[in-house]
Structure I
């Protein structure tokens, strides 16, 4: 299958599971963006990636989708996303929560955001609860 035909297809054409495709559809993402077409298949096969694209092109989905596909529930933290600002950390966490299916009966995991400017206790409790995906600013992550 060529890159052009994938771009016109669905996320399933990239190897994304039906469960995760449902969560993607719930987010309103209809078709994979070019960065997602290039990043998701190698990410699913475990390859390291460097993805560079403009703001709003789907980079968050490009790296979160392969990470979430590989999660094993109950093993604790498996994905750490370091973000330069707390706003971005929360935004990435919100996307992770949606992709994980939090609030659904068959959620594959949980996500939490760790950043400065708020109390330590709720963030420590989130870490201790065994969340699988953590988004964090570097300073607060090192503090905890």
Structure II
């Protein structure tokens, strides 16, 4: 049975949380029920600025991918940021990440998005090598963030 990418629905909330928790453990993040739980609720309920899919193979959960939508004058219009991509440990190294990124690219083309971005940590050279092999470029710039203060 092929790998499927099923759009997130409210009924996927518990499965998505389990996957996110596993990803955060792998990546050294702490899961905050209030903060992250609220984000998962909003994502699974449907949001015009974010899209997500559960990856399934033979009916079994294989991972998830989430993109957020933005806009870039420089690149000529709407774009996507791959917020999170996670493949379950037993499926890593078997092409699932590559297939997920190809799926995202097809979705972006279908939706008329002009550019795709992603972030990779310095301690994950394996992922960076995959991204570069698939055509993602290091722009020699910094990704900075700030939580808006009232």
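Where a number appears in this text, it was derived from the coordinates with a stated rule and is not lab data. Only a predicted model underlies this, so the values are computations on that prediction, with no experimental measurement involved. Cβ atoms are built from the backbone, for glycine too; each structure is taken alone.
State the single structure among I, II that was used to calculate FRET efficiency 1/(1 + (r/R0)^6) of positions 19 and 123 (r between Cβ atoms, R0 = 30 Å, to 0.05), giving 0.90. Label of the source structure: II. Computing mean count of other Cβ atoms within 10 Å over residues 27-34 gives 14.9 for which of I, II? Comparing all candidates, it corresponds to I.
Out of I, II, which one gives 2.7 for distance in nm of label points 7 Å out along Cα→Cβ at positions 35 and 115 as computed from the coordinates?
Working: I: 1.7; II: 2.7.
So the calculation was done on II.
From I, II, which structure was log10 I(q)/I(0) by the Debye sum over Cα atoms at q = 0.22 Å⁻¹ = -1.80 calculated on? Here the read-out was taken from II.
Given a computed value of -11000 for helix-only ellipticity at 222 nm (-39500 (n - 2.57) for each DSSP H run of 4 or more, over all residues; to 500), which structure among I, II does it belong to? For helix-only ellipticity at 222 nm (-39500 (n - 2.57) for each DSSP H run of 4 or more, over all residues; to 500), the value -11000 is produced by structure II.
Can you tell which of I, II yields 22 when relative contact order in percent (Cα under 8 Å, 6 or more apart) is derived from it? It would help to have the intermediate numbers written out before the result.
Working: I: 22; II: 18.
Considering all the candidates, the number was obtained from I.
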